[in-house]
Structure 1
Amino acid sequence: MEKITITLPDGSKREVEKGTSALDVAKSISEGLARNVLAAEVNGEVRDATRPIDDDATLKLLTWNDDDGKSTMWHSSAHLLAEALEELYPGIKLGIGPPIENGFYYDVDFGDHEFSSDDFKKIEQKMLELAKEKNEYQRQEISKQDALDYYNKKGDEYKLELINDLNDGEITFYTQGNFTDLCRGPHIPNTGFIKAAKLLSTAGAYWRGDENNKMLTRIYGITFPKKKELTEYLEQLEEAKKRDHRKIGKELGLFTFSEKVGQGLPLWLPKGAALRERLEQFLKRAQKIAGYEPVITPHIGHKDLYVTSGHYAKYGEDSFKPIDTPNEGEEFLLKPMNCPHHCEVYKSEPKSYRDLPVRYAEFGTVYRYEQSGELHGLTRVRGFTQDDAHIFCTPDQVKDEFKKVIDLVLYIFKTLDFKDFTAQVSVRDPKDHSKYIGSEENWEKAEQSIIEAAKEKELNYVIEEDEAAFYGPKLDFMVRDAIGRKWQLGTIQVDYNLPERFELEFTGSDNQKHRPVMIHRAPFGSMERFVAVLTEHCAGNFPMWLTPEQVAILPVSEKYNEAAEELSKKLNNSDIRALVDDRNEKIGRKIRDNELKKIPYMLIYGEKEIESQSLAVRKHGEGDLGTMPVDKFIEHVQNEVQEQTGTFNG
């Protein structure tokens, strides 16, 4: 038999017979390993672990511990859900059933069948009953005509529409048990890996996202290889509900929405505005140390600005409609991006190599027309403010400037207690460069600079293909919050292309004109989304320096209200945000209410405290801390704030 060479992630090589599967390789290493293999990455492509390998290849065996392993199992679970639905609701028609970040969904046309979330339990039971059969997921390459014949016979117009968009020779079916589906794969070896299943919710979804098409029923679910993991996940979901920024934002009076103002356009209430302002000032102080200069640009721009930048061609459909002026043919757009404006700021004066790098920073509000069904609290809005900055530098300065931005991001994460994160180097799709603007040479230089910077800063990083912006590669920071959810916070992008499009120049030491390189960066990303993620990360228990109210003074009776107000003035004059709870309520009720407001410190204030010029101090979530002199308490709070924010060294 002909031999091929398999190279494993540790660099070791194995000679195996041509046609050996990844699962066979796993068995040759360890039966225990083989029992956990869900899929395989062969030459960078995720495939069925049971598919034959016919040529020399690199091989990574994927288990539940790998994101691609989870994704493969959830894809297979969508097929298992569809199989259960076909048994329970004969004659239904199926749309698509992909994996998502946590679980999967399937879009279904139930026809005349009645369906609701009350049916979840019986569907889950049917899924697990089918899973126990350990049916293999069998891949079959099929001609376009045979595929059309199959779904014509079933009368499934949704699958027929999908097949018509495919080319002959690239169509595959997957079968497990009595169920067959049009699918590219990959899939797990058999249904037996699925030990726990939970259907989570339903929603309406227009076929192919087009509101002119029929609305199907989208069923969301999740599965696990162990029942214990499902239990832990459901507990996490309950914790996530408690931490929902929409719930906490309402309780703490941070923000609101108004139908009259418009969907996806948040209104910041006084406490939320103060919190947001402190975040902005925190970053502005660090930016000043790092050599950034503030600029301000309008909320609108001439359409030609975004045509030049390429944003109109790329994002025009996701923007608000152009604004027509009284001048015929003159059109403006609500600003979808700050970077074109900053390019024009750069062009306003000639630049020499001695002027570079130039760093422009702006908290600039931008507008994108998100579909109403995709709006979600502060995490998905139509108007949001980016902590945007653009660095214009020489090619030789790119890596050092990039590393300085990494330092700034790490300072922010440390200050706000985001400890668990991965840096994602987002590069082009190596198989399709048509989606991107700019030269091969510039893309290669940009990608290499980012990878070298990540290495030199000793970041825990991964390289993700087909995740770059259309104008350049980027470094995204993927943060896990306090309950393990992953968020994309902070991004840094290298761009050789906008300087070309805007014909930006600087005069070099050779007295010739050269193009600068542009670095886009937004450590928070957007203020709205960052506040939402931070709120959920700390469950509304914001760090002392950031929280809207730091101290609640609780007079034990009304006759001490005036003295409490004097104490409040003293604290506020020491930059400590204090309020007086002067309600005619018992002290126990005041303590409970201010605990719910998540105010870090409560000061019980009565005759004894006034006479001794001391404070009875309670800490949120901890209880009684005893008494301390007023000046000592002020020093204590100021030290806590200083320890939390630290100092950025630039």
Structure 2
Amino acid sequence: MGVEEQTRHALAGLVHGDCEPEFREELRELLRHELFAPREGLTYQEELRLTYERMRFANDLVRPEELVEHPLRLFALLEWSAVVSPSLFIGMVTHYCGALAAIRELGAGREDLAEYISALEQMSTTGALLITELGYGNSHVAMRTRATYDPDRQDFVLHTPDPAARKFMPNVGLPGVPKLATVAAQLDIGGEDRGVFLFVVQLRDADGLLSGVTITQLPEATQVPMDYAVISFDHVRVPMRSLLRDSASFTDNGFHDPIDDPVQRLTRSLTVAQSVRTAQTAALASVARASAQIALRYSLRRQTMEHHSPWVPVIRYRSQQRALYGALATAYALTCHANRAKAAKANAMIHNSTNRPVPPSALDPLPRTLSLTKAVTVWATERLTAECRQRCGARGVFAVNRLLDYQGLAIVSNAAGGDNLMLCLDAAKSMVGGVHYTPPTGEPAGQDLLDRDLWLGLAHARERELHRVLKDRIWKATAKDSRAFQVWNDHLTEAAELVTAHGSRLITESLLEAVSTVEDPDAAAALEPLCGIHALNEINDAAAWYLCEGLLTAEQVRSIPLRLNGLCEQVTPHLSLLLDAFELPEDVLRVPITDGDLSMVEGRVDVPHQRAETGVRTSVRAR
């Protein structure tokens, strides 16, 4: 292996973590198939059917039964699917994480679930996840869908009590596509609520809808097209085995659940959301990488000029460098943080699929960490994709160049998998309450803006002070007013600011920690200025706060633009290596914007017919 090849290998290892190179190559080979090429001119329904066709084709080749033992392969499959089609990602994440992983995790060791698992692995039916209810947004505490136990028949009656309780927006609306769903419902035994559990329900088979199930397809969603729908259940009977009872059980003495707290039972039953959010984080990091690559490769070939300079690539301009090298740095940072989240969740999935699950601890930080990771990754990716699209000029608005699709995935992910703002506010409450949270202790050290100790010290100080101020204000407000809603309602903006600072600090730490493990000197040299760009952009975003707190001087803040210019100069020689590490070849991305400025107009062209005087035109293929 040559020196340059060693560097590429080191950078690719940083980007793709512990997912084997051989499996990554399998995925690239899979996605080179013509079935995954972009299609234009399809109707909305044809787009949906193409998505399910792609799902079945991919499933036949990735050996889904092996994904259980290798969850990192599952996350790799999902993030690569997002690159070729965000709609494909939506379909696959609900199938593999919302249904299959949920059954495996909450039904570990149960042989009576084998039929469900086999059907999903073979994709004779596709999986769905039904949690959110139409009239209650993302609030699952007061879930209205009920599953009432019938002791005489030893089964359950699944029922939607009112229109507001209909399940909202899962991808189950396309007729003719068999659907097996995991449905969240309040378990009723003898008139007593025993908490929210998941039930495995066949919504539609080859013969049509299950009796008592009503599905209404929602209007077209152009950002990420899928067959979104609302679903209601009219006293639908489901068998005993459909209950994903986790550690609970039916005995001669009745129903026993070692988790006797409704909130903890809800949290445990919705553990599926952790898998979904981890997959979303991985997918968003992957489209961030793809967006940065597309915009940078186009900027390298896009020629421009002005009165005082010759024709040069637009990437030579500092404004373009600052924006797109910043996007590249963000993409690397999000990737490193996503890799950390994937590793943590993969370990939990392996444990839960092979051992009897244990009741969740109130001090378990993983759900909160994964939720916040998803939220901050969504927000960062939405900004990044918008910037990359804008920096590609007019060509960025064409769907064939994918940037709009990637931005759309970020937009819909704000609510999918849990509303970002709600996730952050819940996290803020637990952090203020000290639930498995201790504020960071680092202090800013040194004056050099390119000093890592200064980066981390500033991030620690900001988070610590925001936490202290919010905790103090909540304590004082509580002393005056015992109404929890009013106390928190007056401090929601500060709560969101704290959590955002916390998430930004974790992302920066993930980037620096991952880069510190890179032993190849050329790879480290390429990554060092990227770290600086990411850190200085983070500091610049909060510069006013740092100035007010006396943690930065006005001179330091004024010097940030010039320091960023210098870092951009250092990135330029390494740009090709940094992009190659993403392993996104042109025959997988298939975006004309990087193939040449004229490639987008070398398809179908309208030219005048020979009988031009009639005003009739004929469409012909350009040669």
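Where a number appears in this text, it was derived from the coordinates with a stated rule and is not lab data. Just so you know, these numbers come straight off a predicted model, no measurement behind them. Cβ atoms are built from the backbone, for glycine too; each structure is taken alone.
Comparing distance in nm of label points 7 Å out along Cα→Cβ at positions 312 and 560 across structures 1, 2, the highest figure comes from 1. When helix-only ellipticity at 222 nm (-39500 (n - 2.57) for each DSSP H run of 4 or more, over all residues; to 500) is computed for each of 1, 2, the one that comes out at -17000 is 2.
When semi-axes √(5λ) of the Cα gyration tensor in Å is computed for each of 1, 2, the one that comes out at 41, 34, 22 is 2. Ranked by mean count of other Cβ atoms within 10 Å over residues 288-295, structures 1, 2 are topped by 2, which has the highest value. Looking at distance in nm of label points 7 Å out along Cα→Cβ at positions 264 and 520 over structures 1, 2, structure 2 comes out largest. When distance in nm of label points 7 Å out along Cα→Cβ at positions 120 and 152 is computed across structures 1, 2, the figure 3.3 traces back to 2.
Looking at FRET efficiency 1/(1 + (r/R0)^6) of positions 480 and 504 (r between Cβ atoms, R0 = 30 Å, to 0.05) over structures 1, 2, structure 2 comes out largest.
Set 1, 2, criterion distance in nm of label points 7 Å out along Cα→Cβ at positions 96 and 544: the highest-scoring structure is 1. Match the computed value 1.00 of FRET efficiency 1/(1 + (r/R0)^6) of positions 48 and 72 (r between Cβ atoms, R0 = 25 Å, to 0.05) to one of the structures 1, 2, and report its label. The correct label is 1.
Computing relative contact order in percent (Cα under 8 Å, 6 or more apart) gives 9 for which of 1, 2?
Working: 1: 9; 2: 15.
The value was obtained from structure 1.
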